[in-house]
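Take a look at the structures listed below.
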Structure 1
Amino acid sequence: MIGKLKKWLEPEQRFLGSVFLLAFAIRATYSLSRPENALSPDAFDWISIATRIAGGEGLGGTFRPPGYSAFLAAIFFIFGKSITAARLAQSLLGAGTCLLAYGSARRLYNSLAGRIAAVLVCCYPYFIAYSADLLSETLQAFLLALGTWLLIKTGDEPTWKNAALTGAAIAASALTKSVVLPFFFLAGFWLWWRTSSFKTAFLVGFFALLAVFPWSARQYLSGSGSVSAPVSTPWLTLAGSSCDEAFWQEMRGEFDRPQDETMNAPAIPKDWKWLSSLPPAERNTEARARALAWIKANPGKFYYLAYKRFRHFWRLRPMMAWPWQKYAAMATSGIYIPLALLWLLLARSYFRSNSLVIALFCAYTLPHLFFVVTLRYRIPMDTFIIVAASAAAAEGVRRLKLAGKT
């Protein structure tokens with residue numbers, strides 16, 4: 001039976017179609033089983049912003065980048081304010097991420113690594129869970145995977161069309177979560193190295209900036225942004241992350257239940273609502289002054305926060321979750337992360353391919369050290385943790401086959 005299934009799945013198109021349908025079915029089934037109000041606290045803010053956009057009122061004074069709000073707004077505009085429609089759309093994105101993981105692993109390593117990566121992404125508990133929550137992680141995971149796959153493809157086929165598509169995907173990813181910008185900056189040098197063509201890397205960067213420019217101009221002209229921050233100015237977030245309340249939050253330790261608003265309340269500065277309600281330009285000025293003043297007065301606490309945030313970002317299991325959720329994390333990411341790191345450190349013959357994944361890990365981690373971190377902020381990058389772990393697994397299979405022949 002297994003042999004027949006393996007033979008049936010040998011053609012690439014049939015395998016990818018099967019993985020896509022299975023991934024969508026798993027995510028859609030889980031999402032539809034959840035009550036409509038079973039959402040994270042941040043989800044209601046995203047819903048509020050998207051509802052305003054769909055109703056023609058615009059973004060308002062939100063500090064959030066526009067990508068995910070626009071995605072939700074498009075769904076609400078077409079289907080009405082439907083949580084179910086949004087969850088099904090995210091299930092499709094999750095299924096698409098499986099195919100992108102396959103494409104990246106196949107081009108960086110080999111076909112077997114691609115197949116393993118597609119299956120692991122298909123069944124990854126974090127990806128399944130977040131498809132049912134209206135947060136930016138599912139969209140960002142898809143866009144980061146899309147931008148990276150196109151970047152790798154452009155490295156193999158450096159055409160104008162591929163450069164333009166890659167730049168557009170990078171821009172969409174940056175407009176959803178601007179912390180990807182350092183990675184894609186480094187990825188431009190990687191592309192130059194891979195193609196030996198500065199022109200190709202320049203074109204990708206040019207098209208990315210061209211796509212981001214309208215939003216950057218809007219932010220600058222409205223007084224809510226700056227030339228130095230092409231997507232958003234993170235001063236409000238930095239102010240909430242650089243204060244005594246944030247330091248207290250990092251020192252709490254683990255809990256065997258998910259975080260709720262009661263647990264989170266002491267971590268919010270007392271005048272946070274007032275600060276958040278200021279007009280964008282005034283808010284940025286006040287938040288910047290507050291954040292920089294605290295950092296200057298508390299350098300030891302600031303460095304310790306960065307250390308704690310690094311540990312939280314790379315945790316093998318969540319700090320605040322039910323025990324069964326922690327066990328599920330240890331059975332998946334608890335294996336994938338160590339395996340991926342071993343592969344990246346030891347597989348010297350794949351250094352050029354591995355260097356892109358290493359750049360992602362480093363550049364995506366660094367911005368998060370300045371802000372309050374939860375494990376879900378790492379989720380968009382987990383696709384490439386799985387890709388690296390899959391390359392290690394494929395190499396293990398190859399060596400076992402060689403050993404069996406001798």
Structure 2
Amino acid sequence: MDYLETVNVEEDLQRGPMRMLVQWVNRPDLDFRGFSGRIVGGALRPGDRVRILPSGKESVVKRIVTKDGDLDVAVAGQSVTVTLADEIDISRGDIIAAADSPPAVADQFEADVIWMNTEPMLPGRPYLLKTGARNIGATITKPKYKVNVNTLEHLAATTLELNDIGVCNLHLDRAIAFDPYEQNRDTGSFILIDRLTNDTVGAGLLHFALRRSQNIHWQAIEVNKQAHASLNGQQPCVVWFTGLSSAGKSTIANLVQSKLHALGRHTYLLDGDNVRHGFNKDLGFTEADRVENIRRVVEVAALMVDAGLIVLASFISPFRAERQMARDLLDKGGFHEVFVDTPLEVAEERDPKGLYKKARHGELINFTGIDSPYEQPENPEFRIDTTTDTPEQAADRIVAHLGATGILEPR
């Protein structure tokens with residue numbers, strides 16, 4: 001304990017390559033534009049050539065400014081303001097690094113993940129990843145394994161529970177600059193945040209970038225979404241029907257599609273049961289499988305929107321986080337959430353497939369509304385009360401809503 005309390009951990013960082021985390025960009029005035037932050041590795045001097053990441057632009061340090069005056073050298077652990085010789089666009093969360101030994105830039109990683117929440121980690125669910133001063137959207141894959149903290153044995157796992165430690169792959173929605181944690185604990189560590197509650201749910205250590213993050217690039221396509229939309233004479237979007245089983249989602253969605261088809265609109269209906277006969281037939285009904293089910297559907301729906309279609313998606317989709325993921329993936333105004341609001345007792349009375357009866361008798365587990373939760377939408381674009389509206393009336397109201405919001409107008 002004496003050693004742990006007295007060891008100088010800054011010495012190793014000062015011997016490493018220079019890293020500075022930008023935490024504040026000073027507003028430019030007549031002759032001063034500075035970038036404030038903490039140096040977390042190496043040393044920095046006026047005249048040093050630096051690279052800004054993730055942009056990759058380079059410049060030379062002019063001054064190192066503190067409240068006590070300019071410095072000839074700043075080292076790891078100090079917070080300073082740096083001015084550069086060139087006008088470069090730098091944002092909060094960027095890294096200023098030594099030009100001759102910059103960190104890598106990637107958007108996919110292998111990492112240790114320490115789970116800190118009573119709700120389990122669900123592969124495919126969108127989280128926020130915070131590293132330095134930057135927040136990035138992130139998803140986590142099924143763990144490669146979790147670690148028995150007593151024996152260090154590697155154990156098979158499909159998710160991580162409270163206090164579990166596992167090795168997983170991370171996928172970010174944009175690239176970041178990083179060092180492996182073993183080289184720099186500040187540029188190689190992160191925390192995970194629940195997107196809806198803002199609770200910190202996990203923490204982690206980056207191992208290395210996955211090779212595919214450098215080998216896969218977005219292919220520009222000339223006939224893009226705007227071209228498809230113009231040809232179809234409509235604005236593509238997703239109309240997402242959510243609600244309990246037997247709420248009437250599929251019935252209403254089917255009527256909406258028929259009415260849009262009669263108007264000459266180009267549509268496609270994705271139905272929860274239908275997709276489980278095909279590309280989602282390998283998934284069950286655990287919370288993790290439900291998350292993966294919706295994640296795949298969202299990706300397919302986004303591709304169909306890119307093709308210029310009005311996509312009707314009818315899924316229980318019980319969790320707000322996955323519905324938010326769908327909204328975030330699409331352009332503003334491209335996602336319309338329809339809450340088919342049917343009380344549980346009414347849905348049970350209908351029960352055309354006999355699923356509620358099976359769930360009540362313990363023959364179906366993880367059934368939404370019985371032993372698995374349903375999180376109602378907080379601010380849907382449209383709410384249908386099926387105790388007062390018939391399916392035909394509901395469909396007419398939704399089509400009118402799409403017309404009023406300009407979806408049925410050509411671009």
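Every number in this text was worked out from the coordinates using simple rules, so none of it is lab data. Quantities reported herein were computed from a predicted structural model and do not represent experimental measurements. Cβ atoms are built from the backbone, for glycine too; each structure is taken alone.
Who wins on distance in nm of label points 7 Å out along Cα→Cβ at positions 194 and 290 among 1, 2, i.e. which is largest?
Once distance in nm of label points 7 Å out along Cα→Cβ at positions 194 and 290 is tallied for 1, 2, the winner is 1.
For relative contact order in percent (Cα under 8 Å, 6 or more apart), the calculated result is 13, so let me know which of 1, 2 that is.
The value was obtained from structure 2.
With P(r) over Cα pairs in 10 Å bins from 0, in percent, for residues 18-73 alone coming out at 21, 36, 31, 12, 0, pick the structure among 1, 2 it was computed from.
That value comes from structure 1.
Given -6500 as the derived value for helix-only ellipticity at 222 nm (-39500 (n - 2.57) for each DSSP H run of 4 or more, over all residues; to 500), which of the supplied structures 1, 2 does it correspond to?
Derived from 2, not from the others.
Identify which of structures 1, 2 gives the largest calculated value of mean count of other Cβ atoms within 10 Å over residues 266-273.
2
State the single structure among 1, 2 that was used to calculate mean projected area of the Cα convex hull in nm², giving 21.8.
Going label by label, the one that fits is 1.
Taking Rg/Rh (Cα atoms, Kirkwood Rh), for residues 138-177 alone for each of 1, 2, which is largest?
2
Matching task: 2.6 is the computed value of distance in nm of label points 7 Å out along Cα→Cβ at positions 162 and 242. Pick the structure from 1, 2.
Computing distance in nm of label points 7 Å out along Cα→Cβ at positions 162 and 242 on every structure in 1, 2 gives 2.6 only for 2.
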